[in-house]
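**Q** Structures incoming, each one as structure tokens.
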Structure P
């Protein structure tokens with residue numbers, strides 16, 4: 001379930017990024033590239049290899065840290081939704097830092113890091129719904145009714 005949860009969570013995170021940028025592009029004084037990112041899924045739908053490239057790139061950028069977080073959650077039987085959402089945000093921001101190396105020093109990228117972190121929260125929630133609620137190698141002795 002970990003792999004299925006991760007793949008669906010990445011897809012949900014990508015949808016969340018697009019939705020957040022689309023909503024923020026309607027705000028006054030929003031940067032111009034917000035509207036470009038908000039309509040970019042149309043290009044990904046018209047050119048499926050582009051969409052698959054974005055999906056694969058996201059998996060490559062967030063895979064290692066997500067694997068570490070998932071193994072920690074499994075080993076310690078961490079089933080808290082907020083913890084999975086925090087893990088998703090950290091993994092997403094870390095993946096963003098891999099693609100934008102100097103993002104933390106550039107004040108223009110702080111908004112992007114917040115948006116990506118919020119999408120990571122959504123992805124963490126989706127992962128928790130699929131695989132995180134039953135995390136852990138240890139199972140309780142008695143099932144609760």
Structure Q
């Protein structure tokens with residue numbers, strides 16, 4: 001499965017306006033909910049916040065991959081947000097996060113969930129890819145950049 005199979009362009013935020021971890025997660029949930037209106041936004045936000053209590057999903061290098069599991073979704077879904085100014089996310093390196101990939105999976109999808117987390121992590125190890133995302137100016141540009149990078153794996 002490719003990332004682009006689960007990421008809709010409407011779930012991409014090109015200019016994230018948030019100041020806190022909770023605001024980031026709320027914005028991502030709202031973006032994803034546009035494509036999946038049956039999702040309980042409050043439940044999804046709570047799942048993500050609970051996951052953050054276990055340890056930050058801010059992995060360093062300006063990247064955060066908030067993720068969690070929901071019982072009543074048919075398939076794994078994703079969202080993306082770009083913050084030009086950076087947001088404190090309790091990242092492992094203590095630095096702000098700029099690139100946020102959201103991943104939410106059904107309760108029963110352990111293998112797929114882990115494979116998609118690994119795929120996103122692999123893609124984000126590429127400094128040129130991260131730089132392209134940071135310099136993107138629109139939702140369409142970001143979606144295209146992710147699609148192009150995704151096709152390499």
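**Q** Rank structures P, Q by relative contact order in percent (Cα under 8 Å, 6 or more apart) and report only the one at the top, that is, the highest. Could the numbers behind the result be given before it?
**A** Numbers: P: 34; Q: 28.
Greatest value across P, Q: structure P.
**Q** With helix-only ellipticity at 222 nm (-39500 (n - 2.57) for each DSSP H run of 4 or more, over all residues; to 500) derived from the coordinates and found to be -24500, which of P, Q does the value describe?
**A** Details: P: -24500; Q: -13500.
Derived from the structure labelled P.
**Q** When FRET efficiency 1/(1 + (r/R0)^6) of positions 40 and 72 (r between Cβ atoms, R0 = 30 Å, to 0.05) is calculated for each of the structures P, Q, which structure yields the highest value? All intermediate terms of the calculation are to be shown ahead of the outcome.
**A** Values: P: 0.35; Q: 1.00.
Greatest value across P, Q: structure Q.
**Q** Ranked on mean count of other Cβ atoms within 10 Å over residues 64-71, which label among P, Q comes first with the largest value?
**A** Working: P: 17.2; Q: 20.1.
Ranking P, Q on mean count of other Cβ atoms within 10 Å over residues 64-71, first place is Q.
**Q** Comparing distance in nm of label points 7 Å out along Cα→Cβ at positions 16 and 56 across P, Q, which is largest?
**A** On the way: P: 2.5; Q: 1.3.
Of structures P, Q, the maximum of distance in nm of label points 7 Å out along Cα→Cβ at positions 16 and 56 occurs in P.
**Q** Same structure, new question: Looking at structures P, Q, which one was P(r) over Cα pairs in 5 Å bins from 0, in percent calculated from, given that it came out as 2, 10, 21, 25, 23, 14, 4, 0?
**A** Values: P: 2, 10, 17, 21, 18, 13, 8, 5, 3, 2, 1, 0; Q: 2, 10, 21, 25, 23, 14, 4, 0.
Among P, Q, the structure yielding 2, 10, 21, 25, 23, 14, 4, 0 for P(r) over Cα pairs in 5 Å bins from 0, in percent is Q.
**Q** Going by FRET efficiency 1/(1 + (r/R0)^6) of positions 8 and 24 (r between Cβ atoms, R0 = 30 Å, to 0.05), which of structures P, Q comes out largest?
**A** On the way: P: 0.75; Q: 0.95.
Result for FRET efficiency 1/(1 + (r/R0)^6) of positions 8 and 24 (r between Cβ atoms, R0 = 30 Å, to 0.05) over P, Q: largest is Q.
The numbers here are math on the coordinates, done by the rules we state, and not lab data. Everything quoted here is computed from the prediction, not taken from an experiment. Cβ atoms are built from the backbone, for glycine too; each structure is taken alone.
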